[in-house]
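Colleague: For reference, the structures are reproduced in the following blocks.
Read the figures in this text as sums done on the coordinates, not as results from a lab. Computed from a predicted structure; not experimentally measured. Cβ atoms are built from the backbone, for glycine too; each structure is taken alone.
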Structure I
Amino acid sequence: MKVINTKDITQAVKDMCIHMNFVLPDDVMKVLKERRDAEDWQLAKDTLSTIIENDELAENKSIPMCQDTGLTVVFVKMGQNVKIEGGFIEDAINEGIRQGYEEGYLRKSMVKDPIRRENTKDNTPGVIYYDMVPEEDYFEITVAAKGFGSENMSRQKMLRPADGLDGVVDFIIETAAMAGPNACPPIVLGVGIGGTFDRSAVLAKKALMRPMDSYNPDEFYKDLEIKLEQRINELGIGPQGFGGKTTCLRVLIETYPTHIAGLPVSVNVNCHAVRHETKVF
């Protein structure tokens, strides 16, 4: 049996909340620089250079790369042989969020109620998902900061099976086109296909946690990821909506079996700042 103390969970969450808002993941920075170098239009190239400069400045000065430091989304993976001691795991996670956003001087963006809109003043509670895994002693926490300029451009649709692949592709491209400059492109799209209404949305969110150089292990969906990225970049929206070849950095697809009568599809839109970190205990 593996024993995890809630104090260690709180510390890990706090550290990740601060660090992920200051430091863009290396894989994202690598793609940004590659796309900047490949741009033909000077305004697009300059815009990407400015984004890169902003992110480097944030890391060097330990300040947030964006004023929207996000709603905190947490994914927990644990085996059935893991025991949490010292308190309730969800309290420990939220305490880590609270400490991280206060000590990191990060903007507090959570409201207690979606209609009455009173700020919680500490960015809690986080949105937390739990997955059981077959490795009995495994325990992992992934923390992500989800900004809402891009989140608000996300969409879900219950397609009919008869809509098929063409319907899925059209919906994803339509979502990117509707987002336009509002999602602060270049964007990254997490796509969830299958399951139920709600499961497809969680799949889309999980897809955004993947490394930028990863592809779906199924060759069919790997090819679809590549083709969708190409089609979206052909829209010409470009960095920050100023035009150019770089509208989308990656399309990341996750799937799940579904009902014979349904074809759920969710598209979770993210700006270039795909802020997430993972700790394995």
Structure II
Amino acid sequence: MKFINNSLGFWIKKFPIKTSKSHKYSRGQLVVVSGEKEMIGASMLSAEAALRTGVGAVKALCSKENFKIFTSNFPSLLKKEINSFNEFKKFVLQNKNSVYLIGPGAGATSATLKKTTYLLKNVRYVILDADALTSFKKKTKYLLKLLDENKIITPHIKEFKTIFPQLKKINNNKKLILSAIKQTKATIVLKGNNTLIANNKKILINKKTSNELAVIGTGDVLAGLISSLVGDKKMKPIEAAAAGVWIHSKTAINLKRGLIAEDLIKNIKKTINYIYGKYSK
């Protein structure tokens, strides 16, 4: 299979541009499943990146303890207090048309495994990052069975080899992705210096990036970017993943040295304005 360069031309015409007819409901809702208090910052990074990119509203599912933290630090974020798995199931069944992101700051726990499994079985668009992936460490075959063409996974190399343990001895990312797409219909974003975005029909390589992205929190920002763009009336998973990776890299390149995850979020709007300028031409 041919490796395609991840450029604006691949996805720009499908980018969910805001028009005079757009409103927050037409832009869709992203639900971020928040996790442990110690890592709540990861959920915040994902949520804010999503709001700045392509979604009308973001709602965080969180514990009573985390609810107070979100309320005091993130006024434009919608919050829903969830304190049991039964409450979680009820919410999901009532909001099946939303896009869900789970993993950033979730904790690699049995609770995360349980919630992720339920989402994969009951929701069309689900993005799995970080702990949502590693929670399946002992059930990797089961995870691959649950993933379909509407799901997106965003592992770095260590997480990738956790969910594809049979590929541990391969040290070439291109060979890894070629093997992985034979085992799942999902879109895979294998993060790295040249991030690879692939499903069983296409493979893109993101060649223009910044080494400055090698810092905590930037993966959470990327997960939020991708999650904000996917949906029935927006972009297909492979398009959303490619656009999210491109925006992430372009923003980092513009920032140059010394960036942190919060810098990416503050400067996403500059990259979005650049895309709007290209879209209108």
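Colleague: Supply the structure label, taken from I, II, corresponding to mean count of other Cβ atoms within 10 Å over residues 37-44 with the calculated value 14.0. Don't skip to the end; give the middle numbers.
Modeller: Values: I: 14.0; II: 20.5.
Matching structure: I.
Colleague: Out of I, II, which has the highest value for Kirkwood radius over Cα pairs in Å, for residues 69-172 alone?
Modeller: Comparing I, II, the top value of Kirkwood radius over Cα pairs in Å, for residues 69-172 alone belongs to I.
Colleague: A value of 2.8 was computed for distance in nm of label points 7 Å out along Cα→Cβ at positions 141 and 157; which of I, II is the source structure?
Modeller: Computing distance in nm of label points 7 Å out along Cα→Cβ at positions 141 and 157 on every structure in I, II gives 2.8 only for II.
Colleague: On to the next question. Using distance in nm of label points 7 Å out along Cα→Cβ at positions 93 and 109 as the calculated read-out, with 1.8 as its value, let me know the right label among I, II.
Modeller: On the way: I: 1.8; II: 2.4.
Only structure I yields this read-out.
Colleague: Comparing distance in nm of label points 7 Å out along Cα→Cβ at positions 13 and 205 across I, II, which is largest?
Modeller: II
Colleague: Given a computed value of 19.6 for Kirkwood radius over Cα pairs in Å, which structure among I, II does it belong to?
Modeller: Working: I: 19.6; II: 18.6.
Label of the source structure: I.
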